[in-house]
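Heads up, there are several structures right after this.
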Structure I
Amino acid sequence: MNQLLNWLNQPSSLDPVLKSAIAHLWFVAIHPFDDGNVRIGSAIMDRQLAVADGNEKRFYSMSSQILKERKEYYLQLEAAQKGMLDITAYLKWFLSCLDRAILNTDNVLSNILAKSHFWKQHAEVSLNARQIKMINQLLDGFEGNLTTKKWAKICKCSEDTALRDITRLMELDMLRKTNLGGRSTSYELVV
């Protein structure tokens, strides 16, 4: 641990992102505690990434991305600690994972900005709580087709009330019918 801490705190010509990956691997390999080694290793990694960014405030979360990819993460950790201790494959995976973390954050921020733009565009419109709830769900990526029946179920109201809510949003040009018709009538947000 002393060797790791000394290495972490010394200036280095090594790229700080690579140093972050190596520090995480090294700490997890040492495994100094009975529990929590991956979480503490992730904190060390995040600190080093903040150093690499030159800013302690980051919008992306490498820890969250690793959690999403934990099966591959554990395979990479295991492979890096076996044989000749060649960590090249681990470093490549780490950099790819970091890239995915940044891309995912970019998508999240784009969605937040789109949602903000939508609500700013319709700031003067008076809506009820059900309509606000459903529009937010649509903006957040509603799964499947929005039908009157689904609206009623989600909002715990009658299908007639759901249809009135939907009709009002269509009058405001906030919702429109999709190409499906008849019993398959569904609605989508106008963005």
Structure II
Amino acid sequence: MTAILESLFGSKERARLIRFFLQNPDCAYDYLEVSRRNMLKGPKLKREIENLSKMKFILKRSNKGKPVYQLNQSFEFYPELKSLVAKSNVSPHCLSLNRIPKIGNIKLAMVSGVFINYSKSKADMIIVGEAVSKARLNSLMKSLEAEIGKEITFVLMSLEEFKYRLNMLDKFVLEFLEGPNEEIINKITGLKQFIAKRKM
């Protein structure tokens, strides 16, 4: 779906910017913040921002003498675009998720929330692992947020902590496991059976 959006909207830059502003409709951002959060820069980014501003998809105004950009919620096709982009935020199409195994010895990685359009989830991702590189984790989250267009809420736990919380029937962990989610990695023996029994 990400590739389809890029083809439909003409470029990766435009697709990413449209998704970003639709995911953050009430916020205004200056050029540097748009660049940082979308991991885009250079002439292409400037051109796409100008194009989106000309077609009134985003509104340009001044904040303390600095230009800022915000979604125009009165844009003619706002509801349709919002629905289209929401359908594209599905985990199999987020290419950066393939980098999860590279951040450490990962035992479990599951996504919910913004990845599958489940607004009731208290977190977008749970990662359970050992020897996790903070630098690689931060890089992964920045890439995912640029793809999704929204800040990601995640929980990182060691295997020992996860098993302890599971044995204590921790409410947050159980709600995440039993609610709508997508499994990316699962190397924890018996976890699927445990969840299945809970759902019976």
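Only the coordinates and a few stated rules stand behind these numbers; no lab work does. A quick note: this is a predicted structure, and the numbers were derived from the prediction, not measured. Cβ atoms are built from the backbone, for glycine too; each structure is taken alone.
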query = Which of I, II yields 1.42 for Rg/Rh (Cα atoms, Kirkwood Rh), for residues 82-121 alone, as computed?
reply = I
request  = State the single structure among I, II that was used to calculate mean count of other Cβ atoms within 10 Å over residues 58-65, giving 17.0.
outcome  = I
key: Ranking I, II by mean projected area of the Cα convex hull in nm², the structure that comes out highest   = I
query = Thinking of I, II, which structure, once distance in nm of label points 7 Å out along Cα→Cβ at positions 146 and 178 is computed, gives back 3.9?
reply = II
message = Starting from the value -13500: which structure in I, II was helix-only ellipticity at 222 nm (-39500 (n - 2.57) for each DSSP H run of 4 or more, over all residues; to 500) calculated from?
response = II
task = Taking 13 as the value of relative contact order in percent (Cα under 8 Å, 6 or more apart) derived from one of the structures shown (I, II), identify that structure.
result = I
